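Take a look at the structures below.
Since every read-out is calculated from the coordinates, none of them should be taken as a lab result. This is a predicted model, so every value here is computed, not measured. Cβ atoms are built from the backbone, for glycine too; each structure is taken alone.
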Structure I
Amino acid sequence: MIKKILFISITSLSIAVTGSALADSYSDIELGVDHIDYQEHLAEFAGQGKITQSASANNPTLRNFSYSELNDQWGLIVQGSTTLATSIQQEKWSLGRFGQIQEDEFKIKYSEIGLGFAYALQPKIQLVLGGKFTSSGFTRSNFQKTNPGAAQFEAAIAPAAFDLSLGAVTEDQYSFLANVALRYDTRLEPAQSPWSWYAEIGANTPIYNAIQNTNLPDETLTDSFNGWGVSGDVGVGYRLLKTLSLKLGVHGQYSQRDAIVRQSGVYRLSVPDITLTSMGVGLGISWTY
C-alpha cells in the first residue's frame, strides 16, 4: 500500500522590507476556510503501471500576522496558521489500465508559524527572505476495493493478494522550507484613507523533510531539496476605529514534492510524488499599536 504526504505548513520565517516613513506596528487575526486538493502518484506500482490518488477537503483555519518596526530600516514579522478541525472526505485511487481500484475516507490537518526580519526596497514594498517550519498530517481509513478495476488488478498480480486490512493509516510530515517573496502593503506608510490592502507572492523549497507513517513504526523517511512551491496572498481592510480595521483575506499555495524511495533490508520503502493546491478565504480584524 502506498504511503502519503500532505504538504501543508507549522512555522514560517520571513524577512520583510519597510520604507523610511514607517507606519505603526500592527497585527491581524483571521478565521476562514481552506479548500485543499491533494494528489499523489507513483510511476510504477506492482509492475502494472502508474497509480494515482486524489482527495479534497474543506477545513476551518485560523491565521495570524504581526509586523513590528525595529528602526527606520528594519522590522520584525511573526505569522502562522493552523487547522481548527478536519473534514472527512472520500479519496479515490486509480491504476493504469484498470481504472479506479480503491477508495477510502481521508482527512488532513496543517499548521505553520513564522518569524522574520524586514528591510526596505520601497516605502510600501517588502522583500521577504526567510523560511518556514511546517507540520501536516493525514489519516486514511475504511479502505474498500472498487470493482471491476480491483478484480482485474487482482487477477493480473495473482497469486499475490490485494490486502486492504489496514485499519486506519496516519502519516505526519515536518518540513523546513527556504522562502523568498515580495510583499506590497499600504499599511507600511501613514494612512491616507480608511481603506488598506496588501498582496504577496512567494516561492519556497524544502531544506529538510521528515516523514513518519503508522505502517512503518520503526522508520523515518527524510530528504532535502526534493520539490518546490509557490504561494500568494491578497487582502483588503477598512478602518472602523482609529486603531481597529475589518479585513478580508484570500490565500493560496501550490506545491510539488518528489517521491522518496529508500531500501531497508529486503524492503523498499516509498512515499510517492505529491501535488498540493490550497485556496483559502477568511474574515478578521487588524489593529495597530
Structure II
Amino acid sequence: MEAFQAFGLADRSVELGLEQVKVFPYAPDLWLATAELLLQRQDWNRLRQTAIAMRGESSLAGRMSAYSCYLDGQIDLSLRRDLDAAADFARIAECPTPDAVLVARMVAGLRRASRSQEATTLLRRVEKDFLKDSTFWFELASVAAETQDMDTLAEAVSRSYQLEPTNPVYRHNHAAVMIALGREPAETARLTLQLLNRSPESVSCQINHALALINHHRFSDAESLLVRIPWVGRSSAEETQIHYAWMLIDEARQRGDSARSHARATRESDLLPPQRQKRAAVLSERL
C-alpha cells in the first residue's frame, strides 16, 4: 500500500487494503493501515463499514474493538453528530485493552479533534499496562495540560520524572508544575539550576529558575536573573511568565501598583490554574 501511495495512487492503496483485510483478516496492522487511509481520505461510508467489520472479526479476538469505536466517533464528529461521537468514544472503555500502537493513534486523533477529555479517559483506562513507561506519563501530562487538570498533570509529570530523572524535558516539566503549585521549593530550585547550567542561553530555563527562586523566597536572586532577560524577541508565553515572576516579586516587596501592572500584562491563557488564581488575587488586592 505504501508503494502505491508513494506513486500518488491513493485510490489503489485503499482498494488494495480493503482486498487484503479480506484475505488476511487476522492481521491488525492491515486493518489499521486501511482504516488510516480511509480516515485521511474522509471516506466515511467505507470507513464505517471497515470499523464494523474489524469489530466483528473473530480472528482479531477483540484486539481492534476499541479502535473501531474510535473510528465510529471520528466519523460522527466529522458528520457533526456530537452526541453520537461522545457515545462512540465512551464505548472504548468497554472494549478489551488496546495495544500501545493503537493507544498512541487514538490519543493523537482525539487531541487533534479537541477531545482531550476522552483522550484522558482512554489513557487512564490503559494506565495499569504502562505504569513503568515514562512516555505514557509524558503523553498523559500533555493531555492534562490541555484540560487544565492539575491533579493529573502533577501526578503525570512526577511519574515521568521519577522513571527517567535524567531526561531534561521531564525535569523541566516536573519543576514547572511544582513551581506553579508552590511545592518542593528546594528541589525545584536545584533542578532548574541544573537545567540552566546545562543550557545557560535558554530563556525558558532562565525564567523557570527565576520562578523556582521566587518559590523558594529568594527574591533578590530572582530579580538579579530576571533583569538580565531581554524583552525583545520573547514569545507571548515567555512574556507572560516574566510578567508573572515580577508580579510575585512586587507582591512580596509590597509594591502593589507594580504587581497589579504586571498582573494585567499577563495572558490568562498562558497560565496554569493556580497561577490564574494568584493573578486574580493580586488584581483584587489594595496594598
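Here are the numbers for this structure:
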{"quantity": "Of the structures I, II, the one that -23000 was derived from, the read-out being helix-only ellipticity at 222 nm (-39500 (n - 2.57) for each DSSP H run of 4 or more, over all residues; to 500)", "calculated": "II"}
{"quantity": "Of the structures I, II, the one that 74, 35, 29 was derived from, the read-out being Cα extents along the principal axes in Å", "calculated": "I"}
{"quantity": "Computed 19, 14, 8 for semi-axes √(5λ) of the Cα gyration tensor in Å, for residues 156-227 alone - originating structure among I, II", "calculated": "II"}
{"quantity": "Test item: distance in nm of label points 7 Å out along Cα→Cβ at positions 92 and 116 calculated as 3.8, pick one of I, II", "calculated": "I"}
{"quantity": "Read-out relative contact order in percent (Cα under 8 Å, 6 or more apart), computed value 8, structure in I, II", "calculated": "II"}
{"quantity": "Distance in nm of label points 7 Å out along Cα→Cβ at positions 52 and 100 - highest-scoring structure of I, II", "calculated": "II"}
